[in-house]
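Laboratory data are not the source of any read-out in this text; all were calculated from the coordinates shown. This is a predicted model, so every value here is computed, not measured. Cβ atoms are built from the backbone, for glycine too; each structure is taken alone.
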Structure I
């Protein structure tokens, strides 16, 4: 017996969208399968690594554990929203400039969390950055560069 899909409507990266979702789909399955957005990646499948981070109504959630049906009526933001008219965000530019990415697998989640941190605290200390990004794991161990990237993004934000 197959589960019936349900139509949900939500805002995705600033656009009103709808999708037919199965009750068991998670947010990553919805974003990749229905919208072709591959920035949020399922890695651990347990909500421990941060590779699947998306913002739901401004709060960071793990896309591998969040049921897609919960997006109904919400505002969902993914890494794909971070470049406006082809311009990289301050966080994206800083990660490139500072070498805060190596393989790039964890980078979308790191960038979204860096954005959230800088939205809340425009002048974080190293300890603030470490604490805020503690739910995001980098298997390449680029942590010093990631911390430098967050500080560089703060500088770029202040310059605009």
Structure II
């Protein structure tokens, strides 16, 4: 019998207090015996199933902190490239175009878009201003999320990075 099967068999119908006591026991065992990377992976999986596969601030910041691109000089340019407040102002103007995504989904997508495409944009548009490039990145991020044939519609960014 698996742990899931046991919980289903003996916990179903016992009420919220019993289920939370079970969750507490499982959490304690995970914290005490699971390697940190496996524990973090499990936390992401559990969080995703509860959130509908959308980012929150904690996981957004964690994933964005890993993003970077290499400039033509070979230097690494690490995200975040825009502050939370800067992205929030932009999100408010584009949210209607990506209704299935929350702010943190957009925050991650926009940062990823620059990390993945900045050298290309700089090569294609060498005379563009920073403001013009920022607009391109916003348009690219919205377009990337607004993808009707994507099998992960509504949670494309979470599924892509996780």
Structure III
């Protein structure tokens, strides 16, 4: 189903409702990114609670307003993945250790349980899981400050 063949709105309970070109209504749809890290604005599926896909969106920026804004709001609410801008310090180079970082959502600290909680995603990205299961993203480990790069090199 093409991205321009449906409309979206929220019901009184805040759930997304999709109406397709034939007038069929799907209540409680949820957007799911096919490639959340590498291409977050491309390949978005609208699925029902049972996982059945009811629409496919090639590019989010091709969606008309207000559907694009509704989808962005829903995705932000569902996916919490702070992006690390800088690693300020680590308590130790042995795990477990506490990392003090600056993210796109502010300053924070987290505990890294083990080196296996740092995963490479593609050639340049890293996904770091803390002791509570929150994932932190480093989008491009080659394009960060020198201090952060040195710290990462000690753990990779």
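Some notes on this structure:
- Label whose coordinates, when Cα extents along the principal axes in Å is calculated, return 67, 35, 29 (choices I, II, III): II
- Calculating distance in nm of label points 7 Å out along Cα→Cβ at positions 18 and 130 for structures I, II, III picks out II as the one with the greatest value.
- Here the criterion is Rg/Rh (Cα atoms, Kirkwood Rh), for residues 50-89 alone, and among I, II, III the highest value is seen for III.
- In this comparison of I, II, III, the computed figure -21000 for helix-only ellipticity at 222 nm (-39500 (n - 2.57) for each DSSP H run of 4 or more, over all residues; to 500) is attributed to II.
- Largest in distance in nm of label points 7 Å out along Cα→Cβ at positions 26 and 122 among the labelled structures I, II, III is structure II.
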